[in-house]
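I've put the structures underneath this note.
A short reminder: the numbers here are calculations on the coordinates, not readings from a lab. What you are looking at is a predicted structure, and each value in this text was computed from that prediction instead of being measured. Cβ atoms are built from the backbone, for glycine too; each structure is taken alone.
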Structure 1
Amino acid sequence: MIKGYSEKLDNLYKQIKQNNLKEQTRRKNYILKIHPEIIETDKKIAIFSLNMLKSKNKSQIEDLKFKIKSLRDKKYTMLKSIGLPKDYLDIIYTCKNCKDSGYILNQKCSCFYKNLSSIYLEESDLKILMNKNNFDNFDFSYFSKNVVRNHSISPEENIKNIYRNILNFIKNFDNITTNLLFTGECGSGKTFLSHCIAKDLLEKGYLVIYKTSEDLFSELHKYYSFKSSDFSKNIEDSILMQCDLLIIDDLGTESPNNFYYSYFFNFLNKRILLGKKILISTNFTLKDLQHHYSDRISSRIFGNFSIFNFFVDQDIRIQKKIKGRSV
């Protein structure tokens, strides 16, 4: 698990249970005031259920089953008469699959990773960035209508094509195995659109983890080298492997290291085999990637990613500064 998050996640589940227990108590007190017979009936059901568990007499067990069913039917009828559902007094679980434990037997529940992702997001810069870097604020005017340099289409036509593909990626996220590679010069919108994708998918309930390449390579080293007791020895169980989308920003800015690249290949290959989606953003050209990384890594990327090349007439950051001064 990500360093330092284990205790926070445990505390989150404790808080969830406490909140649900408070709500259950509030409901019981409410029923006790307006229809106390329901509470008395509920107590009888509990007593008969306990007696049934203790009994070894088949005839007695059948008799208790009949009484419990009759009492439950009576309870449900009374609840309905005051406009409440039949499960109103049941134990409340935010996640019924794991009963708010985070685990189903010895396997982590889907809510485990979603809660971990929420904690991670609260403490990451991504949450702040997504407030301004989202589809509502995406501005096509920064992309020229004129064909530039050696490109066959204009930056505007190119970005609109990329934009359409991204919307399709989000819309069909559950039904595709597509990975995305954003290449291109600095200030061409790669990171901005990565944040847009992250925000939309997070709001739809998916697990999205955002890492710079330097941070990712550092974490992979800790997982694979097992040098830190704060990191699980099984990376397959980590949020890096299990998240629905991993965004790797600025690939190529990490410090060159053959061990890191070996870890990265193993990790990349495993996520691809598991069908876990990845978005990589890099200032490198395809030739740069091929030169910088091993054939195994570049082959996995070129063979398993949809590649989108970003380009502009002028760095968008510079355009924004000029625009800001002119306003």
Structure 2
Amino acid sequence: MRSRALLVPRARGEELRRALAAGGLLRTDLPILREGDSLALPLTEGRDPPAGLGEIVEREFAVRGPVAPADYRSLLDLPPDEAERLPRSFDVIGDVVLVRIPDDLASRAPEIGRALLEFVPGARIVGSDEGVHGPDRRRTIRRLAGSGGWRTRHRENGIQIEVDVELAYFSPRLAREHARVAAAVLPGDRVYDLCCGVGPFALTIAKEARAIHVTAVDSNPHALELLRRSLARAAFSVPVDVVEGRVEEFARAAPPVERVILNLPLEGIKYLPSVARTVARRGHLHYYEVVPRDQLEGRGEAVVHAIGSPGEWRELEEHVVHPYSPMADLVGFELERTDLPTEDA
């Protein structure tokens, strides 16, 4: 497309671009052209820029394609009070998009689903996440837009994970945490991944190939079948045993190992005494809990106390993994079992 333009020195390009834009003289549907040490800034019709800014010329410009929206919310035409309450975040798991919709926007759920389907590259289906329930940690999901089932393949930390978001819990917000724990594993460690779900901790640790053995335990058979499928494709050198069972039953007979992961953030505290027995002397326990922000101070000490072996454990580190709700965070604790046994150990 041919258009008038202001030819200006590149050294003053940004300064003059801002001046033209502020005066409504800059065309935003056409790109700025570079010509050696000069820039051609496309001009709107009808008015000339102030004299002395540069030479007015004509140039051929490529027409810009449509600009992708920066936020899915811009695709929705809602009253301002409703637009303000739209969810600001959502989860992308493979080609599945999950979003939590406030109760007072339930009537807008189909519109929100269609907007997310259009906005997220590669999205196939959008669902409303109605929460995780039961001992198998299965989500209740309501379809909002798109087609097909809830089975997908998610990629993180260089591995592909088989996921069915309706049958087994998985959170893409833990990718960095999976990598962090895998990086902490020492050569020769044996690892228990308890309440493993579809196994992102176990898979990432096996990929890093420093552990000599990983055991992944969960009571949800659907989650374990998905983990087996991921393992069958990956062909890791580290052996990974997949065990179906409840954490307290497994812990009763399991020999101690150097590193244990317990990611059951809403009820894991009640299993800590039995899980602690699976950690060898000088071994580490990675434990996760949802903690209200006003209760975080001193929570690590309370977690150590909950194990029930005074003096045998110490907290090495705690950190916020990610926000969980407006008032609480998912917090990771790393605990170490000391050399000195207690009388009840």
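Comparing distance in nm of label points 7 Å out along Cα→Cβ at positions 140 and 284 across 1, 2, which structure shows the greatest value? If you can, show how the numbers build up before the last one.
Numbers: 1: 3.3; 2: 3.9.
That would be structure 2.
Of the structures labelled 1, 2, which one yields 1.9 when distance in nm of label points 7 Å out along Cα→Cβ at positions 108 and 300 is computed from its coordinates? Please report the intermediate quantities before stating the final value.
Details: 1: 1.9; 2: 4.1.
Derived from the structure labelled 1.
When helix-only ellipticity at 222 nm (-39500 (n - 2.57) for each DSSP H run of 4 or more, over all residues; to 500) is computed for each of 1, 2, which one produces -18500?
Numbers: 1: -18500; 2: -6500.
Label of the originating structure: 1.
Where does the value 1.5 come from, among 1, 2, when distance in nm of label points 7 Å out along Cα→Cβ at positions 124 and 180 is the thing being computed? Could you put the intermediate results ahead of the total?
On the way: 1: 1.5; 2: 3.2.
Traced to structure 1.
For mean count of other Cβ atoms within 10 Å over residues 52-59, find whichever of 1, 2 sits highest and give me its label. Don't jump to the answer; show the numbers that get you there.
On the way: 1: 10.0; 2: 13.2.
Evaluating mean count of other Cβ atoms within 10 Å over residues 52-59 on every structure, the highest lands on 2.
Rank structures 1, 2 by relative contact order in percent (Cα under 8 Å, 6 or more apart) and report only the one at the top, that is, the highest. Could the numbers behind the result be given before it?
Numbers: 1: 20; 2: 9.
Across 1, 2, relative contact order in percent (Cα under 8 Å, 6 or more apart) peaks for 1.
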